[in-house]
Structure I
């Protein structure tokens, strides 16, 4: 069966997102909470009531497993305290994890999944493998939040599209994330450098950095995929979104697209010229990021807007972390240079057979309050899907302020394939070994592209794998 998954850049979503990023948006406020029928709580309010849309039982326990990455897990604990203050006797347990699939797949098999989990990180669970085991989020979307505002009206309009897989709204992404290059505005100003708009300018900058004993890029083994993101984003901007669409829809020969090949060859030039900090294949990713944010050995790093919070204890004072779009091949690209990958990420899922699925959704409802969302943005320096929670000065953060201004500059020119899981990861395709060999200069761009084409072809030709058609807009 083939189904369609709409992308971030549909016309209605584009107009709406442009409007909300350009104007002051509807605010949310404090919190409130529900409770559900259970044998131990017969007097709990009935499910469906405005103040208890999911029927959470008083005295029940909520088990949440949260990916412990760039944003940590304490923000979910903050929301858990809001739930506990509103629903008598409810306890919320938040367990951190850096290997979601490894830890949770055995629990799904045993019939003991958590009530809520963040399916994030490089070790996440391929959504296709558990799609029929997930509860839908339509009731949460239609519910009023703690402030009496419908959730659908309180969040960015792209959220439901980004959370829909195979026609089912099963993910509630929480963070509005920008994926882009990042650089130190103070370092660039000090050296009279201009951030590059094209690959030729990028390579010229690499030569200038080398003259000063510096490098253009750095990478760590766990986050090598970040550079794949830049290469795909760059190719999509140059040749049109169909360049990436063809890859993720398993089209034969997609990895031989001339634009894609040219982008990878530009990266190969950078690798051969020695523009990467040496030893990436033996470097832990936060160590590589420290080489950029603290030691300033590398000028540029590609990552999501979680990077500032992730590196807050390892960033040089006065760094002025700033976002910058991926480069194009030419000044006549299919999409303007300002185009960026941005959308709702960090997806939260509720297993249908969870012991307290109602509690999982209630915890999400608390996270969607303005109090919880503002706490996240202020402490994690990133916007959530909840509107009107980030001031113009980004709480004093150049990274957060530039995240918002970069998305505003992009306007309707956004796409979203990483954040919504619309990539090879949907099928569990792992290009990491070949990618690291490429970044280390052990194989050529041509070899890499041929290798991953074989991987994608194997999935395409496997009749046991149900395929989904992704439409990125």
Structure II
């Protein structure tokens, strides 16, 4: 049934697969055969060091036997139950996820299929709870590719599908210190004042849009593919305060930054903030099965005690995915993977800093835990990006090709290279990847003006 020679995988895929985020004629995917730990192999047995956790999601690494066996056992016992039913694994998974939320305060869990529909359902819940319509999100955000999540997204992927998207979304600016809109002439502003300026900006948008119309502020706790932008101290606390002041629901999108990625279970915990809702996916199962979730405070859920929540999914709380989630959380606890990510975050910071000092094309490096990025520029003084906004360049393509040719799988986005490896990676494996990056960056250095 599943027999197919390795050399036929790629041509057969090119014949029948419609590829996402791609011009179909230009697709040339890696034909992957197997994976283990922090590595995967293609059909030619070439090994790749996975510096992107595939799609920023294989947090516990590839091939974890405990998760695989949990899924197999669940499939044998009960592979599916209708959304209106409950199961042992649904009860256990709900308790497990609620138990790791900040202060265990988000005790009601709605399971979805992934991050996009988690964000869409969070928006529905916020609108139903507040009886308001508008949603505020940031310009450098990405919240998913479905119509509602794409409307919430701030980056250029949204523009291609306008105006046929969900209405009621307004955007505001990210507290992006390296490219601050407000502080080009005052780069030495204190972190406290920097955070306050961006909070003042957010409050101004709230007032312009009408606080009484705004249901929720939806933000990535740490901005993901659009820059790994780490909020300054005081910013998240300030957002929480503004939400409380104006009766707005605070939703933290932890799809990419959750489940140990930053050295905490969830990134928002770095600032001691408890949101009203959190969305999650990716690391929730470490991508062993598709699953998303909305964790919410009980008062939001209770708004629907006597009122029907008009929403649902055929595959909500799918037993096999829930088995993967429960086993994934157990693995992370037993193997102290969150703590390991925090420790390796220090190693990654040193490697990034050393790399930045060695290569003139690196404008800035940033990381929180094992969530890192290299920002490449043509000129350090002017900070001109190596590529124009929402585009690539020959040098960025060559950088990625150099890495792939030498067995390092990385994700490049515009003028940045992201460093988001499985959380089980060790120091030697990180150094192996950085040795390749060190050579690859000579390509970008060659076009740097200073």
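No value in this document is a laboratory result; all are computed from the given coordinates. Predicted model, so just to flag it, every value in this text is computed and none were measured. Cβ atoms are built from the backbone, for glycine too; each structure is taken alone.
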If semi-axes √(5λ) of the Cα gyration tensor in Å is computed and equals 32, 30, 20, the structure in I, II: II
For 28 (relative contact order in percent (Cα under 8 Å, 6 or more apart), calculated) the corresponding structure among I, II: I
Winner on mean count of other Cβ atoms within 10 Å over residues 158-165 once structures I, II are ranked, highest first: I
Parent structure of the calculated result 4.1, given that distance in nm of label points 7 Å out along Cα→Cβ at positions 102 and 382 is the read-out and I, II the choices: II
